[in-house]
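Only the coordinates and a few stated rules stand behind these numbers; no lab work does. Quantities reported herein were computed from a predicted structural model and do not represent experimental measurements. Cβ atoms are built from the backbone, for glycine too; each structure is taken alone.
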Structure I
Amino acid sequence: MADIKKLAEMLKKLDDKLVSCMRCGMCQAVCPLFKETGRETDVTRGKLALLNGLAEQMLKDAKGVNEIVNRCLLCGTCQVNCPSGVQIVDIFLEARAILTGYFGLSPVKKAIFRGMLANPRFFNLLTTMGSTFQGVFTKKADELLGSSCARFNAPVVADRHFNSLATRPLRKTVGALDTPAGESGLRVAFFPGCVVDKMYPQVGEAAIAIFKHHGVGVYLPENQACCGIPVLTSGDRPTFDQLIEMNLALFADREFDYLVTPCASCTATIKELWPHYYGGERANLEKLALLGKKTLDITEFIADHLLSAEDQPAAQPTTETVTYHDPCHLKNSLGITRQPRQLIAAAGRTLVEMNEAGKCCGCGGSFNVAHYEISKKIGTAKADNIIASGAATVATSCPACMMQMTDMLSRRNKGLRVRHVIELYAEGLHRELVVKPQGGLPERA
């Protein structure tokens, strides 16, 4: 638990950031949470009013304040639409750190963050054991989506439809890599992220195949730690610093041109949040700043550094129609919207835009766990837009969004698929090699 002096300093900094809010209500018009609940305390303006004088509010009703501050998706929609440029996500993260310093972590979060995430080998062992025995507790829900549901009602799982843990995670199917740059002249460090490693290894395999096809060297070290976004959003700054330092030890002193991730949340965290929120050794700040500048989402890396105008399309056209969901961490945090759509076209698919493609799907990481019924309402609206597009597949660039959309679509039994954009692009490269073998391309992985 933080000491009183530290809390006072954090409260002062928070007050300084709140003065820019004009209470104009623009956030009310765009907040996906407010649209579902209609509660003023669920919209940014209401939360900022509460945070203005947080110390006094905490003395009056500390638990109530904690509940309100944590009822937020952190999607950033309010921030990108704020006419005053208030750094809203930053304010909420600071407020959560203050409240966690005041309350301390719950026993469950402490076990997950400090017992599991901060110990990658142990975390990997637990998920391996979980994948072995999960069939005892789950049953298939939708074969096309690959979703499952619980055989009986259980805490957290409830009536969710979810993707099972992979029987062979990426760390087993691919292992560690350290290959030199090929004909592209580029070498990347690859950060697959926890969800890709443990639930969607096919996404990581697609990435490796794409790198090999384009002659990109790959550095993929073992025992990577979580990027830390679940920890940061829960206000656990010490564990966040620990996770950063574990990953820095793997990446900081290696030679590569870019650090590439297929996870929108990991990309935004490493690029923007690591340098901004790290509170450890000052000697690491320069390393974090350099690493942040090198970090790219995989769709951005492929579209902007591997493809040229002559490469489009990269594959023979298919009849498959695809709609695209913009992850909040890509669209709102990093402004990346063009590149994923460019790769869908390069994969030979026909893109059909859904209504409100950039609206949050309702996952929000731990928000989905703590406030599942609200998350499900927001996700249902996203599923409605996906179905209305008439596409056979919905693609995105975020594994967490894939999980949420799988849950929502699996309940509807509409015969749609949820894919990562790079899965489609990798399949397009395979068709290109089959149709045009004379091109002298590298052997496909």
Structure II
Amino acid sequence: MRIIVVGAGAVGSYLAERLSAEGQDVVVIEDDEDRAAQLQESIDALVLVGNGASAQMLEKARAEKTDLLIAVSNSDGANILACHTATELGTKMTIARIEHPELREGADRLGVDVVIDPSATAAKELVGVVGAGGASELVEFADGKLVMVGGRVDRDAPITRAPLRELRMRRAEWGWVVAALVRDGRTIVAHGDTLVRSGDHALLMTTDDRVNEATKMIGLKRRNIERVVIMGGTRLAELSADEMAHAGLSVVVVDEDRDRCRYLASRHPDALVVNGDPTDPAVMGDLELGPKDVVMGLSGWDEVNMLGCLVAKAMGAGMAIARFNRISYVGLLSGLGIDAAVSSRLMAASAILRFVRQGQVERVATFSDTDAEAIEIEVEPGAEACNRSLLDLNLPLGVVVGGISRKGTTFVPDGSTVVRAGDHIIFFSLPRDIEESAALFTA
């Protein structure tokens, strides 16, 4: 697929790196010469310096031969204009990051096919993670009926007591499946002989009514959260404050910028807004943090988020979640006591990759410490998988089918489950096996 990425900021550069590494034909347009030069050194793709919304630059990028344009610059207007111009030139599909609600209205009439807002998506996901009270991920598929739960495996977790095949034989009902483990930075796609270890980051698929059972299997201890302390005054912080308040939680916001604090206080009259340094133990000490508090580092600086979370955990907070831009930091988080991480880059990737994958893809989920993906795809009539059992499909070793939604019914399958046309299959796959697996469900 030929793809143009407009804007090489945190989201655009990550998408360009990921897509070019997959072998996609990627062109990046960035108006900052230094940023463009830096990106050109790190990826195998053409990086052009210029205005990504101009017809001249898009013609130079061969927009008329392009399958997908992704506009993710920091300007909503520039993103909309880039999509409009690209559509006029013949680009088949366009995606724009648009944060301002009023600008989204009528964007489709200006050549924008898909609108994404990674911060808004991240804020909604944070509510799910807090509600789960201990999980590091909570990703919904099949309209929320199937859920992928992630978490760090506890030392005495039941799932560590035998290989997965043996554990399954011991239980009369089996309502979850281990999709993968991340161990020492390496992704292990789980199979029957896999032995889960303490400290593994486990990703499990289950039905929505058995999330608690799945979390107990990996030893997660549910926390009863009553208050959320948000560090930072970013847009993500503001959206998260709205979502948390709507979920019935008490909200505190801590930020160093006095003017920003005044604005947040006017926008959130029911929240306590504190003007202070969130990494300062004296400031956080005044909040009297306890086990029913979750602290979220949602500023624009990774270092502030991590240090603030560590200070809060040391002072008694029950749970800490950090926003990050540098994905290389993620492997350090669990060892330092940070329970979960959120990234606008990954949210954008999840929203966009479904339009890159072949077949009737409904959802793609990406994760913080592995480049594997969870994909929801609809089985097309005439596909190779139709009317065959999962065992007969001989799926690649890097693939696990974690759930199926069929005519309003959702379940976790086993090897004898027969695939039907119209099924929504949720499978977890290493990058090398995504294309081959998707092809099985595509006519």
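Observations on the structure shown:
- Comparison of I, II - label where relative contact order in percent (Cα under 8 Å, 6 or more apart) is highest: I
- Looking at distance in nm of label points 7 Å out along Cα→Cβ at positions 83 and 115 over structures I, II, structure I comes out largest.
- Which entry (I, II) yields the derived value -8500 for helix-only ellipticity at 222 nm (-39500 (n - 2.57) for each DSSP H run of 4 or more, over all residues; to 500): II
- Structure responsible for 1.4, with distance in nm of label points 7 Å out along Cα→Cβ at positions 187 and 427 calculated and labels I, II on offer: II
- Between structures I, II, the calculation of distance in nm of label points 7 Å out along Cα→Cβ at positions 27 and 267 yields its largest number for II.
- Identity of the structure behind 25, 55, 20, 0 (criterion: P(r) over Cα pairs in 20 Å bins from 0, in percent, calculated), options I, II: II
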